[in-house]
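Enquirer: Please go over the structures that come below.
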Structure 1
Amino acid sequence: MRALACDGYEVMLVGRDAERLERVQRSLGGAGHECVRCDLTRPAEREELVRRAGKVDAVVHAAGVHSFTIPGRTDRQFERIFATNVEAPIALTSDLLASGSLVDGSVIVFLSSAAAVIGSRMTSVYSASKSAVLGYARGLAADLAPRRIRVLSVLPGLVETPMGTRILDQTGDAGSGLRQQHPLGIGRPEDIAGVIAFLCSPRAKWMTGTEIAVDGGYSLR
């Protein structure tokens, strides 16, 4: 979000952790930024968010959850993972389109994952959720092309975020192997943010319906 603020966007930060949103807002350059505490899995809260948002030039779907799953017991995680990673971004996008908030020529960016295209142990449900996002984004890109609304997906590898740190902690001794699978090392948030800012910019105006891997070489394996 800092990268978009630097490019002149007025940023609306959306999430469930109000304190974290406010901390990020204070770090943004420029003016006109806003925080909205919202659980995107709740229709009433999404409706209020869309009302407050007004006209929108770019949407970045960055909310997501991760959980390791054991084959044969995936039902315990399926509903929670798909509700946040798949249903919420699709529902919000639908609400924005139905309300007329997304202007012609706007941009929608989905944060998928390298896990969507690379199989790893105990990630089947998470990987499936991120693959579902890719399929939705491709179809949506075709639907919205007549309006010049571009739809793109970014596939990060492991990044130094709270979620990334938890993944490394949970993998224990296997974490060193996970690090080695990223030839350029573990990513930082700004590595992803710079690509998102590019995709939202006029420099990417002839790109839609495509996926960009930003994974430190993880997909080379």
Structure 2
Amino acid sequence: MKLFLAGGGSGDKSKQIDSAFVKTIKKRNPILYIPLARNPPYGSCLDWITSSFARFGLKNFKMARSIKDLKNVKLKRYSAVYIGGGNTFKLLRDIKKIGFDKKLKTYLKKGGVCYGGSAGAIIFGKDIELAGVIDDKKRVRIRDLSGLDVLGGFSVYCHYEKKYEKKIKAYVKRNSAPVIALPENSGVIIEGKIMKPIGKGKPIVFLPKK
């Protein structure tokens, strides 16, 4: 699998990881863009992503406008899947409701390429509990916070700043679980079992004391 996780920044903040993503994919097929962590309508989301990647010569995006669009989607028809930011709880609840989380994991295991930004990155971790530091969980009815868990037991925190360190350390201690914290100008690329940092900022790994 090849997975790109960005800290939530855009423009120059995500330039390096965006460029690496473009170089990886086969441009002859469209990219499935999923903006469903946000609330509809999604017209402005499509404008944003096409303008963001136009500088790399990439314009072939097909956007899912509702969760129904993902129910019977054939992922092998796409060169990659791009999942954008918004409310992490809403995103995970909705994709689990139709079993798209399982379909996405299978796609990755078969060599698929995915890009997750902010909420789109957090769902690939072990769980999404830390998303509550920024996102409003009260508006979304969700009990199961387990993510896709394709990162060897790590959870992901995006939009990282020093002021959030205390809450992340409390989570790590409480759950005895590691966390990858991504500032907005940073990201990581996971290829197989190898994870590499990318961007001007530095991802920070929080590990249990043991």
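Enquirer: Comparing 1, 2, where is distance in nm of label points 7 Å out along Cα→Cβ at positions 33 and 193 highest?
Expert: When distance in nm of label points 7 Å out along Cα→Cβ at positions 33 and 193 is computed for each of 1, 2, structure 2 gives the biggest number.
Enquirer: If helix-only ellipticity at 222 nm (-39500 (n - 2.57) for each DSSP H run of 4 or more, over all residues; to 500) comes out at -13000 when worked out from the coordinates, which of 1, 2 was used?
Expert: Of the structures listed, the value fits 1.
Enquirer: From 1, 2, which structure was relative contact order in percent (Cα under 8 Å, 6 or more apart) = 28 calculated on?
Expert: Traced to structure 2.
Enquirer: Turning to a different aspect of this structure: Taking distance in nm of label points 7 Å out along Cα→Cβ at positions 17 and 129 for each of 1, 2, which is largest?
Expert: Result for distance in nm of label points 7 Å out along Cα→Cβ at positions 17 and 129 over 1, 2: largest is 2.
Enquirer: For FRET efficiency 1/(1 + (r/R0)^6) of positions 81 and 201 (r between Cβ atoms, R0 = 35 Å, to 0.05), which structure out of 1, 2 has the highest calculated value?
Expert: Comparing 1, 2, the top value of FRET efficiency 1/(1 + (r/R0)^6) of positions 81 and 201 (r between Cβ atoms, R0 = 35 Å, to 0.05) belongs to 2.
Enquirer: With percent of Cα pairs over 23 Å apart coming out at 40, pick the structure among 1, 2 it was computed from.
Expert: 2
FYI, it's all coordinate maths here, none of it is from the lab. Given the structure is predicted, the values throughout are model-derived calculations rather than measurements. Cβ atoms are built from the backbone, for glycine too; each structure is taken alone.
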